[in-house]
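*Asks:* Heads up, there are several structures right after this.
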Structure P
Amino acid sequence: MNIGIDHGYYAIKTRHFSFPAGISEYSHEPYTLQNTLEYGGKFFVCGTGRQPILRNKMENDNYYLLTLAAIAKEIKQRGEKPECSVKLAAGLPLAGFGREKKPFREYLLRSSQLADGIRPVCFKFEGIPYEVTIEDVKLFPQGYSAIAIHPELIQNEPSVLLMDIGGWTVDLMRLDNGVPNASTCRSLELGMIRSIDETKEQIRRDVGLSVTDAQVERVLAGKSCSMDENARSIIQKQGRLYTERLLSAAMESGFDLKAIPVVMMGGGAAVVKRNVAPQDGLCRVFALLDDRVNAEGFERILGQMSGSVSKG
């Protein structure tokens, strides 16, 4: 079974799921087994809030533990047995792809690839015991992999800018005739986490309220939410300011958004798309609003490489 996983700073995404990348450790069984992983004699509640930003996702065990949770969710969703073998398809920003590829692959494989052969990883998720053999890990470039799902977006377009708006970074990459131009890759620290934190601070200063991340996200997405109208107005204004800053940063990085079309994806795509105004004069904007599109792309490419397609 092939399972694609997008290890975001803000959320973990698979073909069927998207959940916050936060994780809380407990020495004893917690109050609920929902989203609870038991591994190595400890309990971890996955998907709670968000964890501190790590420059290197391999600094601790958190992303490995979240990977096990993601695997368990997909196995259950697809109706597979808890004792099975999987191949993982994951991604990295193209800007640091060569540098991080080998260590990140080893990080995800570490419990399976031992000197005396491949062994299964044993853990429990939501009380169900799993025995999963991770046969292999393949890594693909983020953003570009999503085109495997939507090739129509670059048809008849000689040049297209991919803008993957994640939690911490915004990854930019230009495709020329459908091929990534490696020299154009940029990674800007202008993701949605920074926008949300700045918005919450602005509300505290102006209105004296402490709103939550979830409230800010909902208003930015244009959905209904019970909230002080002044706070709502600030969130909406900050969404537009964030969009202006992001577009300006992309232009400063050498991309003329008035000359080439832009394909936006990632968790922040809906926010930016909603705040793009006619006066911005952008050439053309396509928005892939499902934040799971990278994970689905990783999985699709792995299936094509191995000549199989995962069911479910």
Structure Q
Amino acid sequence: MSNHTAVLLMAHGAPESVEHIPAYLQHIMKGRPPSDEIIAQVKERYQLVGGKSPLLEITTKQALSLEKRLNQSTEVFKVFIGMRHWHPFIDETVQQMASDPPERLLALSLAPQYSTLSVAAYIETLNKALSSAHLNVPVQTVKSWYKQPDLIEAFCEKIKDALNHYEEDIRKEVHLLFTAHSLPESVLEQGDPYPQEVEGTVKAILKNLDIHSKEYSSSFAYQSQGFRGGKWLGPEVEKILDQLASKETKHVLLVPIGFVCDHVEILYDVDILFKDYAKTLGITLRRTASLNDSPRFIDALVKTIHAHL
């Protein structure tokens, strides 16, 4: 066993080419083959954003930046990536770790807000993988870091940057629309803390920006509802845009606080779908740049890891 601490960054995963989409969707659907209609819809979205998701590429950059920063201390850290629904799968990464076992392992989901359907599922997948690989080391999991001060500051930096791109006379009229990934409404019956944590992130950002004054108005919506039936958490982005249009709002800055990097939910759902819909209502919709591997975001990861070790 070597004397390093392993850090595992966990994310949803995304196909890196259009050809991988059927297998990717089948994995999400627990082995059931997706319909031709769903495959065609998802393929079209990926083709519109360049044929692949940049998720793995950006997560790799995050991991490299994080490892470099963590190793400025005397401890030795190795940072790994594990995806739930595509390569490198969490179990593949755990097998790789087992070939040079760490002293201890810290696993962190790149979704800052906890939900049983996301973070808890990543942790469950990790525990099964550790058992299969017979990797018996102390494990610490970060379940939630939705109010981590540097994370909040990282979002605020992106909001300020985006606002600075508006002409001064327009800036005061910009409405901030915060979004997070929707989940099936059934999570509410199980007492899932996700809605409260999402709201907590928004409140912390607004407090940090100090825009409780009349300078900026803001609202919240859920985006990227899935293909499965039943009710999903709302309000939907389109509904909020309809309401804003009825108040003659002309400028909306969308802030996706449930996501930390560019992928299809940003590049298609926001940059194409919502922008086009807003345009039909006479609204100009822009969004903040994603956190990706920005220094302040890496600070948030470093401090979250140190706080949990």
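Since every read-out is calculated from the coordinates, none of them should be taken as a lab result. The model shown is predicted, which means the values in this text are computed figures rather than measured ones. Cβ atoms are built from the backbone, for glycine too; each structure is taken alone.
*Asks:* From which structure (P, Q) was mean count of other Cβ atoms within 10 Å over residues 21-28 calculated, if the value obtained is 14.6? Mind dumping the intermediate values first?
*Replies:* Details: P: 14.6; Q: 17.6.
Label of the source structure: P.
*Asks:* Still on this structure: The value 3.0 for distance in nm of label points 7 Å out along Cα→Cβ at positions 93 and 165 was derived from one model only; which of P, Q is it? Don't skip to the end; give the middle numbers.
*Replies:* Working: P: 1.7; Q: 3.0.
Of the options listed, only Q reproduces it.
*Asks:* Oh, and also: When helix-only ellipticity at 222 nm (-39500 (n - 2.57) for each DSSP H run of 4 or more, over all residues; to 500) is calculated, the result is -10000; to which of the structures P, Q does this value belong? Walk me through the numbers on the way to the answer.
*Replies:* On the way: P: -10000; Q: -12500.
The read-out was computed on structure P.
*Asks:* Now, a different point. Among the shown structures P, Q, from which was the value 22.9 of mean count of other Cβ atoms within 10 Å over residues 173-180 calculated?
*Replies:* Details: P: 16.2; Q: 22.9.
Source structure: Q.
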